[in-house]
Structure I
Amino acid sequence: MANQNNSTNLTEKDLFYREKKKEEMKHQIITFAMMIIFTLIAFGIVMADVSKLFTIPIIIVLAIVQVGFQFFYFMHMSNEGHSWPTTMIFSGIFAAFLTVLALTTIVWWG
């Protein structure tokens, strides 16, 4: 009798795990499709020979959104237990931003 309850509980856990994985895979496929669409939009804007004042900001925004998708869906940073890697990655992004800002300021004032 006890073995039957354990096998039933194991099956329920397996079903829960499979559903969770199926949902995660669904999110990854949707995110991947959105990233392909964003890439096609960026190529389309460049090929349409639209003004640079419009093209460059749009491409930068699409790139930032794609980086966010990469971090949170493909690197699984949205899952629990990833606070330390998340902190380190955002610290690196902040350091890179400060470096680019400092070098840009030196070039403009130099």
Structure II
Amino acid sequence: MDRDQAEELRALQDTLFFIGGKWRIPVINALCNGHRRFREIERSIPGITTRMLSKELKEMEMNKLVKRTVYDDTPVLVEYEPTTYCRTFGKIIGEMIAWGREHRKEVTKD
């Protein structure tokens, strides 16, 4: 394997690690669609549990994909927003959505 191919494979593996799992992309999509509060995000993703969403948001914050802001209010208000870095992934998600739509048409046509 030449150096360029090895580097491509590493980059591809990094991307797959980032998007791996069932919930990462739906959470990013919810955030990029304007959902900011925990319950808004949770309601926008059918089937996700509170525990799983909390875990995903913490991991995304550690990886500089999400900014968490706590407002000192009663009750305390916490909002999440995608970072500029996270938004760079938006084009990829858009392409994945477009491919998924075309794929569904392809496999369901007779």
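Each value in this text was obtained by applying a stated rule to the coordinates, not by laboratory testing. What you see is a predicted model; the values in this text were computed from it and never measured. Cβ atoms are built from the backbone, for glycine too; each structure is taken alone.
For Kirkwood radius over Cα pairs in Å, find whichever of I, II sits highest and give me its label.
Once Kirkwood radius over Cα pairs in Å is tallied for I, II, the winner is I.
When distance in nm of label points 7 Å out along Cα→Cβ at positions 64 and 88 is calculated for each of the structures I, II, which structure yields the highest value?
I
Ranked on mean count of other Cβ atoms within 10 Å over residues 16-23, which label among I, II comes first with the largest value?
Going through I, II one by one, mean count of other Cβ atoms within 10 Å over residues 16-23 is largest in II.
When helix-only ellipticity at 222 nm (-39500 (n - 2.57) for each DSSP H run of 4 or more, over all residues; to 500) is computed for each of I, II, which one produces -30000?
Of the structures listed, the value fits I.
Taking distance in nm of label points 7 Å out along Cα→Cβ at positions 48 and 96 for each of I, II, which is largest?
Top value of distance in nm of label points 7 Å out along Cα→Cβ at positions 48 and 96 goes to structure I.
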